[in-house]
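Take a look at these structures.
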Structure I
Amino acid sequence: MRRKRWFLIATAVTLLGVIIYNATVELPVLNARSDEHGVTMVAYHRWLISPSTLVIDLWSIDGKVSMADVDRNLFEAAEALKGQTFGNVILAFRGKGRFIIDGAQFKTTGEERKWQNPIYAIRTLPQNLRKMDGSPAFETWEGGLLGVLGQQLKDHEEFHAQWYARESLGLPESTPLGQ
């Protein structure tokens, strides 16, 4: 009987510790996004215990929300966590990892949010993403400004399609969003 009680106490203390540990990332993000509506986004440590990997997890997107709204929520999360250091940040949808961004890049995004041109941040985000296997998710484009800009914006749309939009809409993987 005594062992069982100690086991329950140890389990409760461990669970409370995990909750508090994850609150160190969730509460700043929740606070930064307090005026946001239509996007349910949760921040937590990978497997709830990994100190080096943060997960930014989208759970639901209102039908009225644009890609720019989702970007703003992501950038607000980065700004809220700019004082913390992570090796990697996983962008997930409903618990399933979709992309990885280097923790230093995520931190820079947060640090630059107040003064960086949001169009620049939006169009360059995809080139900083990796697939879950670590390979580049999108290309880094070079060449003339208009051509590069056009390709970056196509990549940005495809990033959102792969992250959450196709699954939210019940579309097959290869379906373009505009159709």
Structure II
Amino acid sequence: MGEPQEVGLDLASPHDAALLSNLLELYCYDLSDTFGLELGPDGRFGYQNLLLYWSEPERRFPFLIRSGNRVVGFAFATQGLPTAVDIEAFDVAEFFVLRRYRRGGIGRRAAFLLWNRFAARWIVRVSEGNPIGHRFWARAVAEYANGVFTETTRPGNPHAWRVLSFDSTNRRASLEES
């Protein structure tokens, strides 16, 4: 696709809920094979946690990913998940870039912007049933963290999780360097 336009990561507001709900349908469709997701009776996959991103603003952070002036995806981050080993860590809860905008650096740049947003310990979980996603995240984390990260495996359903952990406190990578 060539060199992408400028990539932006904008905090979403409750006014963006309908837009995010539509994007979440595309995201769920993309992952339906991996996780065995089924449509509900209304013909939608649904995402029950969306409203929590505005009712728990101290620990849930929804973002829209833009390329130029177009919305091309979203990123959801959470802090303090009870299932995490480090409850202060930030987690890339959901991350999606429209297919048309993949493989051009937009996802990588958006991930870097997300990690730069919060100087903290980060966790990225990827299903072993999603090998393309794992390759993307392993490369992005390795580049961002200059190779200083850990990768572990945790049980999951229907697949185990690959868990990448690193610290963005030093902000070792920047978009200007890439």
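Just a few scattered comments:
- Among I, II, structure where helix-only ellipticity at 222 nm (-39500 (n - 2.57) for each DSSP H run of 4 or more, over all residues; to 500) as derived comes to -8500: II
- Ranking I, II by relative contact order in percent (Cα under 8 Å, 6 or more apart), the structure that comes out highest: II
- Once mean count of other Cβ atoms within 10 Å over residues 54-61 is evaluated on every structure in I, II, the highest one turns out to be I.
- When Rg/Rh (Cα atoms, Kirkwood Rh), for residues 70-109 alone is computed for each of I, II, the one that comes out at 1.13 is II.
- Winner on percent of Cα pairs over 21 Å apart once structures I, II are ranked, highest first: I
Just so you know, all these numbers are worked out from the coordinates, no wet-lab data involved. Because the structure is a prediction, the values reported are computed rather than measured. Cβ atoms are built from the backbone, for glycine too; each structure is taken alone.
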